[in-house]
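Take a look at these structures.
What follows is calculated from the coordinates using simple rules that are stated; it is not laboratory data. If you're wondering where the values come from, they're calculated on a predicted model, not measured in any experiment. Cβ atoms are built from the backbone, for glycine too; each structure is taken alone.
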Structure P
Amino acid sequence: MDDVDAVQAQIARNMLDSGDWVTARLDGVKYLEKAPLWYWLIAICFKLFGVHDWVARIPVVLSAILLGCLTYRIGKWAFSIEAGTYAGLAVSTCVGLFLFTRILIPDVMLTLFIAVALWAFLRATQPVEPHPKLWAWTSAAAIGIGLLLKGLIAAVFPIGTAAVYLLVTGQCKNRTVWRSLHLRSGVFIVLAIAAPWHIVATLRNPPYFVATLHSGPGEYKGFFWFYFVNEHLLRFLNTRYPRDYNTVPRPLFWILHLVWLFPCSLFLASALRFRYSPEDRAGRLRLLAVIWIGVVLIFFTFSTTQEYYSMPCYPAFALLIGCATANRTNEHKWAVRAVSAISGVASAGALGVLITTWNLPHPGEISRALTQHPEAYSLSLGHMGDLTLSSFAYLRVPLALAALAFAIGATGAFILRPAMRYLSLAAMMVVLLHASRLAMVTFD
């Protein structure tokens, strides 16, 4: 485990050993930065299966699987089985979900519950829905759980998206819609789930309330101030202390989504042809997905941000991609050709590097052949700049698999019938991500 993974797992282990499930601690020091549910889940897994690194990752694995299944189910409900299948594959095999679930962070589970909250909201506001109360309560419960996972952002994204959706569709003045949301009982559910821990944590870690926005060294102001003011408000404003984090430049933050959603990002242009009016179920979901993406990306445009912060909008992207892929517009044909061309070039490039480095010696570990570019390490793929031609001699198996993966994608997208092309791209990503995992093992 690296430093981030070890911190998360050790905090969960400390909770299990100490019996204190309220205040997280690391090396005996109070760790008030994060909400507790992630630690609770890891600790429960430790209790059931023993303390091992793979056990700590069980919540990540289950969340990723459930996210793919949920995205499929939403797409099937709104569009078709085919569109749902493509959407589920899109989110499950994209680069971003793979890369950012190598880290022991709760963002994939947060994404899952935000998706649940927004789908349940849409179901509750359907013109013909037999169980609006059940869906409204499901949305509220998902928000409450999200608050225990990642803090206030778990409420900001679904509530902000829902509010903009109601405003755009003109339903904000519709009393029937407001009644279908059951706001009073929904607020009660959110508070019943999230409030107890926040209250107990505040009482156990005084002072209770400190009215200041100043953050500096050696100033302990209790849980409430540290968690809500320092970790939420001041982090958003980039004035948090300590400033032990970096932020990604905004243009790069936006552009990198073409990488995180690859290969499906090339199909986004074909989604522009569809109608986004709330006249039918499909149109309502497409409109919600666009607003969902906009709320998340615009929020982080004005905040400190890391590349993985936008993960909560991956399902929305996947749903639009799944819908576009199932309809196979002219833009979709161009996207298939682009993916085939890119994959073909990448396969040839990987094969060329493999042949060039085949006879190069590779004694010891790969670190002997790497350079260092610490100024780039704040980026998730920053260490790729350390690679040299000779370092690929240590990566022959991953290179061979990558060449094979891209060949599968290029060939499948070019010769297979339309219904099978996307499956060939999913197969390409499965092999490619396995190659990436092997490369990461070599780096470690």
Structure Q
Amino acid sequence: MDRIEELKDERDIEKLIELLQESEVQIREEAVKTLGMIGAEKALSPLIERLKEDPASTVRANAALALSNLESEECKTALKEAADDEDWKVRHDAAIAMGDFQEETLEEKLCSLIKDEELEVRRKAINSLGEIGDEDKISEIQGHLEDESLKKHAARAISKIGTKKAVEPLEEIYYDGDQEIREIAVQGIGKIEREEISSVILDALEDDSWRIREEAAKILGDKEDDEYIPNLVERLKDENKYVVEAALRSLGNLDKDEVLEAIKGKMDDEEPNIRIAVADALETTDTEKSAELLLDQLKKEDHPRVLWSISESISGISKEILKELKDEIDSIGPNKDIFVSISMSKAGFSSYAEDLIPALESERWKIRQKAAEAFGNVKMEELNKRNRKKVISKLRDRLKDNDKWVRARSVRTLGNFISKEGEEIDLEEEKKEIFEMEDTEADEDVLEAVRDVKNLLE
């Protein structure tokens, strides 16, 4: 199997095709699977041959799945034939592959597979009809909602089709289903673009399941319709914190005084995640009043995770609003200076950046990371040359930080500086050091940052 991995890495199609003739079943299985992953057109005929003629059903099944990665009429014809294979596992995988093609020409064969003797084949056939997304097949799928063994799959398929024609059957499913079915119905209705809100969504706000109430609250926020403010405000009294968080964030999408008053009422909640949701909602509202409430929240808060969220939310408020509140921001107090400096620098106020330079050497990794992130939004030309050099030097030091998130953020910020500085400051050494990290860095998140910067600079 190691040999097949090597051939995959080398994309050696010819040798992989040769392995399709091996006597050992496992080798043929893996070779078929690998050719499918590569998606090589050259392998089309050999794969179809394996699907039709291989004596091992596992190889034929793998070949069916492999063909779903190749765009060809011959593939579709071969899969239709495979839907009549004597082994149910081949029919099962052929049904999956036909769904991957998402073509209406395959619907007739999938409809016949819904009557297959094997339950798993029937389920996959229904799923694939949902993947194809033809609303004319909703009635066909709907006919299997009475079958308890297929009901969940039929509900999901109708939800995936996701057209207006799917709303009515999804509503019926909601009122006649268990918790999982109701959740599928609510999610499906929520994704369908319609001017009016289904009564199901409003009823779902009162559902016995907190997951369904949470989903309904999220959906109302996405609709951004002020008519449903009272419904969301009522959910702020919910016994479940996740429902309250969803209601808060949805209310943030609605710019009304009554919304701000309702959000303000949760600012002192004992649950930190709810206070974080308050900050998120105030940021989304993005008015002078919501910004003032965020500043009040920052003054009162003492939980580190919530403080960082508030700081992040302040940085997301419109710059013009923050300018108007600058005096109030500057008077917050020395014990919150770091949060003010980071949020304002990240918001693009370079005047706060000088105070932020020492934060790049803080003992706390979170402060070092947030400082490096904030400098990514600072216009370096607004700093004097001495401070620019100081920031770049400290960011370069952070490339060797013992925390991976600090390293990753420093790579991105430094790369951004290099792309914009031009010839005023020579940053070739910094660029070279970032590029060399591709050979020395072990962490994948940092490597992703390095590769992104290389693409930016090359």
(request) Output the label of whichever structure in P, Q has the greatest value of distance in nm of label points 7 Å out along Cα→Cβ at positions 67 and 83. (result) P
(message) Ranked on distance in nm of label points 7 Å out along Cα→Cβ at positions 27 and 323, which label among P, Q comes first with the largest value?
(response) Q
(request) Kindly point out which one of P, Q the value 1.4 was derived from, the read-out being distance in nm of label points 7 Å out along Cα→Cβ at positions 307 and 363. (result) Q
(request) Give the label, chosen from P, Q, of the structure having the highest value of distance in nm of label points 7 Å out along Cα→Cβ at positions 171 and 283. (result) Q
(message) Ranked on volume of the Cα convex hull per residue in Å³, for residues 99-234 alone, which label among P, Q comes first with the largest value?
(response) P
(message) Of the structures labelled P, Q, one was used to calculate mean count of other Cβ atoms within 10 Å over residues 203-210, giving 13.8. Name it.
(response) P
(message) With mean projected area of the Cα convex hull in nm² as the yardstick, tell me which of P, Q scores highest.
(response) Q
(message) Using relative contact order in percent (Cα under 8 Å, 6 or more apart) for the comparison, can you identify which of P, Q gives the largest number?
(response) P
(request) Assign the value 5.1, calculated as distance in nm of label points 7 Å out along Cα→Cβ at positions 219 and 267, to the correct structure from P, Q. (result) P
